[in-house]
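Visitor: Next up: some structures, all given as structure tokens.
Please treat every number below as a calculation from the coordinates, not as lab data. Bear in mind the structure is a predicted one, so any value in this text is a computation, not a measurement. Cβ atoms are built from the backbone, for glycine too; each structure is taken alone.
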Structure 1
Amino acid sequence: MIKTFSLLTGLILLLSPFNTTAQHSKGMLSIAFKHVVDEQALQLDSAVYKNALGQTFTVSKFKYYISNIQLEKAGGKKIAVPGYFLINEEEEASKQLLLSAIPEGEYISMQFMIGVDSLHNCSGAQSGALDPANGMFWAWNSGYVFLKLEGKAAASASPGKIFEYHIGGYMAPSNCIRTTSLLFAKPLHISKENTGAVTIIVNAAELLRAPVTIDFSALSSVTDFHNAGTIADNYTDMFSIATNEK
């Protein structure tokens, strides 16, 4: 009887909301996104850039979804971080994420999806980051735009010399969901007492460069499944870790 009581007492303490061990086992991660075009900071409607072909262009809009974040520990264990985040150059606050309830430990890398998974693409218009008011929902296609890059290029054949790349779609053969994996510059320690901090460089020039070099005179507009996969393949590696702090 004494043994049974001891086991029950231990179980109650383990599950109790007052268990200090459980309370102290979570921390936070701060992620800052820094947008650039190669060596230059991204500046909307002002700075002039060049693509790999030497064609000049300016950028008027740059925004994209990230989701299905996973953090990886040294032993290979992965921690899923729920949420859908719209990163928008026009909204400075959107480029600063603070993720909570991260199990304490040391992490060596992270990965995330660029876009919105098939389940939420099939769930109709939603709220928060997935609210259609954010301008990232195709009403005609009942799905989300994963990324938008817009601007002007002297070589563009489109009216007004504009270029526009609105990339989305989750069904084969035009599935544009991509995943990127990033190794931290050094192991990242997260605990209740220590918020981890990561800066991610996002190079918009990668959308235009590789594996396919984009020629504005030949491809200035992608707003449906035609050529969308080409742009999605290009932007898969536009993310890199700048710094991280323990």
Structure 2
Amino acid sequence: MSAIYILWLRELKRYTRSRVQLVASLGQPVMYLLALGFGLGPVFQKAGGGSYLQFMAPGVIGMTVLFSSIFSGLGLLWDRQFGFLKETLVAPVPRLQIMIGRTLGGATVAVLQGLLVTVVCVIAGFRPVNISLVPLALGFMLLIAMVFAGLGVAVGSSLEDMQGFQLIMNFLVMPLFFLSGALFPLDGLPKVLAAVTMVDPLSYGIDGMRSVLLGRSHYGGMVDLEVLVGVAVVFIMIGAYRFSKIEI
């Protein structure tokens, strides 16, 4: 358990010491809020959807958690390149504990960044319909972080170097975000697109946050919760297996 705590603490220290990373984590969400939240707001309102800023704020928060958590797993590539991963793996500690510590650390950092973006959304004008349900949104953020931190570890453990990083970014991370319903309603989609969004785990995370923050849901809050828990368990198990197969 001490190894899990040490690796978890290492990820937190790495984040809190980097002011550049802190500022950079806010750049993209602020851009989406300003360019889309206010730019497309009048169009969304005329279409009868209400405030677009209210609608997309949970999506922007989910985007932040997605990017941060999955890139924390892909950070294995950096550690492998600079030798830190080798030093960690030769330690007399079970690899499962190392993987759990890294995953929890990455998920915690992702949730912290999600909370920062939530503050930015509130400053921009976002208002939850029920303040008492905000802690439940934090729970959905944590589940999203665990799902994609586990996926990031699985992918990072499978790649040998940084050459596949751009491929992962273009064909995994960005489709997960754009097909999750973060920027558009899931109601009334074409059948093919609706089927694709149903297999995207982020769809359930963002839908779950909307259910507790806005009181509107496409799949239902309990369905969102059950799917996220199940996918988190599967991805963490796959990540643990792939991590155990890393060759020093």
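Visitor: 1, 2: which one has helix-only ellipticity at 222 nm (-39500 (n - 2.57) for each DSSP H run of 4 or more, over all residues; to 500), as calculated, at -24000?
Guide: Derived from the structure labelled 2.
Visitor: For structures 1, 2, which has the highest computed value of FRET efficiency 1/(1 + (r/R0)^6) of positions 74 and 146 (r between Cβ atoms, R0 = 35 Å, to 0.05)?
Guide: Going through 1, 2 one by one, FRET efficiency 1/(1 + (r/R0)^6) of positions 74 and 146 (r between Cβ atoms, R0 = 35 Å, to 0.05) is largest in 2.
Visitor: One of 1, 2 was used to compute distance in nm of label points 7 Å out along Cα→Cβ at positions 90 and 202, and the result was 1.4. Which label is that?
Guide: 1
Visitor: With distance in nm of label points 7 Å out along Cα→Cβ at positions 138 and 234 coming out at 1.8, pick the structure among 1, 2 it was computed from.
Guide: 1
Visitor: While we're here: Determine which structure produced the value 84, 38, 28 for Cα extents along the principal axes in Å, calculated from the coordinates; the candidates are 1, 2.
Guide: Structure of origin is 1.
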